[in-house]
Every structure is written in C-alpha cells, then in structure tokens.
Structure P
Amino acid sequence: MVKKQNIDTAYEAAKERYAELGVDTDAAMKQLQDVKLSIHCWQGDDIHGFLFPGAELTGGIGVSGNYPGIATTPDELANDLHEALALIPGSHKVQLHAIYAVTDKKKDLDELEPEDFKYWVDWAKQEKIGLDMNGTFFSHPKVVNNFTLASPDKGIRDFWIEHGKRTRAIANYFGESLGQQSVNDVWIPDGFKDNPIDKETPRRRLISALDEMIATPYDIKNTTESFEGKLFGTGIESYTVGSHEFYQNYALSRDKMWTIDAGHFHPTEDVSDKFSAYFPFAKLEKALMLHVSRPVRWDSDHVVIFDDALIRIARALVRDNELHRTNIGLDYFDATINRIAAWIIGARATQKALLQAMLAPIDQMKKDELNFDFTQRLVETEELKSYPFGAVWDKFCQDNNVPVGMDWLANIRQYEKDVQFKR
C-alpha cells in the first residue's frame, strides 16, 4: 500500500516543478474533479441486458472471452457498477441500453416505458449519479437485412421509430428524476455488405425516420439526442447509411449532439483532429458525445488504456477549451479479464490523460505558436512528457479517497473471491 506521507511528499515536489512553468497543479485537479465520465453498463454483462433473456448478440456486435463472474441479474450488475464507481475518483454517470429495462412484463422494444427503468433511477439516486440512455437497434428479429430506421419496409421503420420515441421519453425521465441531463445516443447498423446502386434513398429514408422520432420536444436540461456514425461494420462493409458525415450534418441541422466513437473511424484517422472542425459550427452548449474506446486494427472495442490516441484526444479537448461542451463516455467490452477491473482501468486511464493535458502552460504555448516560435513550442511539449504528472494523479486519487496506484486491484480480487466467483 502506498503511504500517504510518500504521496504528499511526491506531490509537493511535483507541484513545485509545475509551478516553475506557471502551472497550478491544485487548479488542474479541481478542473478534473468537475469532469463526469459516463460509464457504460454493458461491460459488466457482455451486452446481454435483461429484456430478452437468452437472446444472442447480432448486428455486428460480439464479445470475446468467458472470464468468470459475469453479472446475470440487475442486482448483480448494479453491485458490480457500485464496486467500480467506488474505485474511480470523482462523481460520474452510467450509460444504459434499452435492453437493460427491469420489468416483470414481457415487452418488446417499441413498448418500453419510463417505469421500466425505475429500478435504475432509484439505484442512481442512492449512488448520487446521473444516467445516460442508448436505444438498442441490434440483436432483434426486426433488424432485417441489416436495416432498421432506413429500411425500405415501412413496418420495420415504424417499429424502430417507435422504439426511438420510447427511449427519448425514458431519457427525459432520467433527466427529470436525477437533475442531470441524460444524453440519448442513437446508433443503427443499417447498410450493405456489397456495393449498392442507390446510396441516397436510404439516407433520405433515415432523415425522415429520425425527424419523426425526435418530433416531440423535450426540455434540453433533461435530455437531448446524440447521433453516432460509423465507417463500416460487420455485414455492412461497403456502405453505411449513418456515416460520420451524415450524422454530423444531421446533428448540426437539427441542433442535436454528434457522437464520435474513437473506434468507428479508419485506423489511420486521428479522431482528435475532428473536434476543432466540428465545434465552431455547433450551437449547443453541450455539443459532442465522445465514446472513448480502443480499436485494434479496427473497431474491436478493447479496454481503454493510457496510449497515444487517448492522450491526443485529451489534449485536443483541454487545449481548445472544449471540455465543457463534451460528454465523455466509455464504450468497450472485454470478457477475457475481470469485467469490473476493465471499467476501472478505462476510466482511470481517461482521467489520467485529461489530467496530463491540464498540467501544461497552455496559454504560453499558444503564445509561442502565435509568434511562430516553433523551437520554444517543441522544447516545451517534449519536456512536459517527463514531468511528474503521476505524483499529481496519486494525490488526486488520495483526495478522492480511492486507492492509489495498483492498490485498487486488491479490492477487486477480494470482490472476485467473495462475490463474483460464487455466481
């Protein structure tokens, strides 16, 4: 166990080093304290949910691994989330999917009501957190030929439009009940495996379906929609109806949020470059939903780690002062390791990246750049890489009463032994 005295001593030394650059470490920790991550519930149960017991994942969704201890009931998942939240510094939110409804009635996705999520609202009140929402447009018999909202079949479209309407009402319920805006994310798997003849008509159908879905107004303080694109997916390699460009344009034209998922772009694209091209055109105060994931080769949704891609994402948001306009959520699923540990690793890595980005003389570096002093700029950015931000991170964890360093893993090992391995 890391000793408090050692943490404090290391922090004071780091604080002095950063002060020489004009960086206030206390202010950086305060800034990080205000950043809420949205923790994705589906890491805990491999995206099974509770609405359709025994249903198989389809629609380009797949989880690998069979590590013991998977959550199979609402209480198990809620308890696992509690364990994770207790080991992640700060106060955060949890993302739900529609399939996580808790109801004794047999219901389909187009029949869900806010009361079916009362379990989660009551739990969130106990945890003192907010909730975000996601429509479940996959793993369902009415995903026909990989089409939902853009289907040429009006009956299929109507089913999914109604599902979208239901999720909006549920998200509004979250916002009203918890006093925090609930982001309702929309992602659909629509597209073609091979080259289509008509690329425009499916997109026009999608526009019409989305417009109908969002027609009922809700108070933005309670909820808003965010639209998530993708380069391609399994079974739709040649054409994705809801592409990045489509949803970016749709979000901007409807004053909605756009979702950038770090795993949904070409492997050579730098996701962080896209923020500054989008924000100047977005009118909403909260304009971007970010799904932090880690693609390997492509959208494989590995557990987020403190790597170069994540560091660039954090720097872009912090240096351009766009954190306050961004909702940051996690989105990955790994069943080869302890599922609770996966939550903690990804969340803490994201917070580390943000903290490191905050611990920089940003105004001075911008001034150097404005003066075309690229020598000074390069020296500063290179030297910062070896500055002792880890000592500041340890202090941040200590101040939030969560274990420092690897100490949190002992909690998970004990929980495995006492709870997860007995399931």
Structure Q
Amino acid sequence: MSTETLIEPPLQDADALIADMGGRARAAAKIMATAPTAKKAEGLRAAAAQLRGQADAILDANARDMTAGEANGLTSAMLDRLRLDAGRLGGIADAVEAIAALPDPVGAEVDRAERPNGLVLRRVRVPLGVIGIIYESRPNVTADAAALGLMSGNAVILRGGSEAVRSNRAIHAALAAGLSEAGLPAEAVQLVPTQDRAAVGALLRAQGLVDIIIPRGGKGLVARVQDEARVPVLAHLDGICHTYIDAAADPDTAVALAVNAKMRRTGICGATETILIDRAYAAPRAIVDALVAAGCEVRGDTDIAALSPHVTPASATDWDCEYLDAIVSIAAVDGVAGALAHIDAHSSRHTDAIVTEDAAAADRFLAEVDSAIVMHNASTQFADGGEFGLGAEIGIATGRLHARGPVALEGLTTYKWLVHGTGQTRP
C-alpha cells in the first residue's frame, strides 16, 4: 500500500469553528441530559451495530493510518496503540454495548437529609454538560469516550491525534449513524474536522461552551492542555507504575506478575516501568532472567546489574521514565520502607503494586502509597476501567479533585442540590 498524504484545507478561523461545534454540542447536551436510560442504551446499541456493519471501512482507514505511521517513524509502542484488527474492533463494539448495559448514574440520589425546619435536601447526579476530549494514537478512545459521554447524559467534542485521523473519522461516522438511527442528536458526538493545532487552542479557550477538558496522551499534550486551558481539566500525566517484590513474596507469583505487569502490553499506561526488589528477597535473578527471556531490556542499579550480564546500568533518568516499550528499570530497596521512599520520589501517582504474602507489609503499602490505584498481588495491567467493572474508561485520573483512578460513567457526572419545602421562610 502506498503512503497516502492527508491534505486538509487551511483553517480560517479556529475560534469560529469551535464556537459552532460548541453551540451545537450545548444544544445536544440539553437533550441528552434528560434522555431516558432506555433511549441512551438504544443509541449505544445502534452505534455498536454500526461499528460492526462498517468494519471494512474502519479497518481500511486504520490500515492507511498504520502505513502513514510506519512511514513517519512511529515507535512500536505507538503503532501497537494505533493498530486495529477484526478482534480489536469487535472488542470496541462490545465495550460500547457493555456501557449501554451499565447502571445510569444520571438522577441517582447521592444522599438525602431533612433539616429541623422540615426542608428535605437531596443531592442527585447530573451530567457535566459538554466534554472536550483531546487524545493521541488510540482510535478506540473515539468510541469509548463517546459511549461514556452519552450514557452519562453529556455531549462530547473529540479531537484525536493526527496518527489516527482516518480511523477516528471512520469510527465517528459509525457512531453518528447509530445515534441518528435511534433518534438521538448526532451532534452529541462531534469530531473536530481538522488537525490544525489552532483548533486545540480554541477548544481549550471555549469557556461557556465546554465544561471540562480531558486529555489522553503523552506528557507534552497534557502539559499543553494544563498550561493553556481556560476550562477545568481532568488529567493524568505519565504512567510511571511500580511493582515492588517484597521479601515475603511467593517466588512463582513474583515472576509471573513481574513479567505480565511489564510485558503483556508495553504501550499502555498501566504497564509497570520500574520493579523494586527487596534486598532480602531470595530469588531476584529469576525475575531478571524471566524478563530477559520475554524479550525485555533490563536496566538496573548496581545490585541488580551484578546479577546478570544481560542487565545494563540504569541512569538517573530511568527512574522517572515511562518507556511504553519492552524496557524496565529495576532497583534493590530495603524493605517496604525503601519501596515507599522510591515510589514517593518517582511515582506519577497512577498505579503501584506490592507482591507479598505478608499481610502487614501489604497493609502498610496499600495505606501509605499515594496513588490513584494501589494493588496487592495483582498485575498493574489491571489498571483499566473495563477490568474494574466500569465498562470502558475515559482515562485514569491521578489528581485529587472530582474523580480519581479509572474515570467512567459516574466520573462524568456532577451533582446538584434539590430542596423540597412546604412553604418554609427563613427568619
């Protein structure tokens, strides 16, 4: 297949483009906010059917993106994120259907109280409104983000990366067709029609039209969004995830989890990037050998490098690196306290795990690691909304406000107070 050049007309007025999209999204959001659960589910099931029905067109578009990506020198990890096949596309459609079957958070009562004067106060969940989502590489985000936004009663404006532009457009066309078929506004899911970076800036400035921005991508993208946004941002930075092998870890479990956490899929944000091994652990060489046998490059500190000629010395920057590749850094630490100190200094607060049969060590690790997700005897690759039973996810939030960890339906709502009185006046 020859390399195809995507030619777009120059963008004349980014602010006008986003204002038009935002106005249409705001109108659609009003409809979605009060749409019955059954109607939203019908729309998502129709969208999933369209994804399957338009599979040939979507996979052809993805093949053209893959060809362009290879020609442009995308890394193997980036290409893995970009690649679709029949199985992955089927999984995307399945995820959209799974979201349709989830409990609808809109209208759910968070709490209720009755005041001494007889006023009844209720907090109920409501949609955020219009969500702007800026993302890179992964075309599945187009469907996941749209489905989550719709089922939670929102409208979404999507701006995908240039690497997946053809795939995103084909997926978006299928989603819009499904919504229209179900009698819901196609404008509830819009895709920014240009790759001009000025459109991103306009989206970040769209106060009054966009209620929240969610970036999914590398450090450069997230940093730009956080620096330039004039609307609230729900974000995570790097996925610098750790797996700590405690002295009391079962050796077979330790090897299996270390290899899976690093190598199952190296290009996802839940992949372990650093392994910490207690100096008192009896079989560190087996972990190193298993990773090397799995095709992983191992970079280690002095203690780890002494274990095997296959280990290269780690640099100071390795401990703060999200490789997204078959590379791992390994350090020896002094027990749980040493692991906690290393994680505190280098973790991106995404996902960190301990492998141990010592309940007290596990309890301390779970209590003291300040990350969105903390695990005991489980692979960090489980850091995923689908694996948490949330359906798909729109991202892993590592901040402290509004939502933390996998952000799914509930994370895309806020609440309002409903006050019921019987004629009370305030003295």
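Tabulated results
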| quantity | calculated |
| --- | --- |
| Structure (P, Q) behind the derived value 2.6 of distance in nm of label points 7 Å out along Cα→Cβ at positions 128 and 392 | P |
| Structures P, Q, by distance in nm of label points 7 Å out along Cα→Cβ at positions 8 and 40: label with the highest value | P |
| Comparison of P, Q by distance in nm of label points 7 Å out along Cα→Cβ at positions 88 and 200 - largest value held by | P |
| Parent structure of the calculated result 3.9, given that distance in nm of label points 7 Å out along Cα→Cβ at positions 104 and 376 is the read-out and P, Q the choices | Q |
| Read-out log10 I(q)/I(0) by the Debye sum over Cα atoms at q = 0.06, 0.11, 0.15 Å⁻¹, computed value -0.28, -0.88, -1.33, structure in P, Q | Q |
| For distance in nm of label points 7 Å out along Cα→Cβ at positions 216 and 320 computed as 3.5, the structure of P, Q it came from | P |
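The numbers here are math on the coordinates, done by the rules we state, and not lab data. Since we're looking at a predicted model, the values are computed, not measured. Cβ atoms are built from the backbone, for glycine too; each structure is taken alone.
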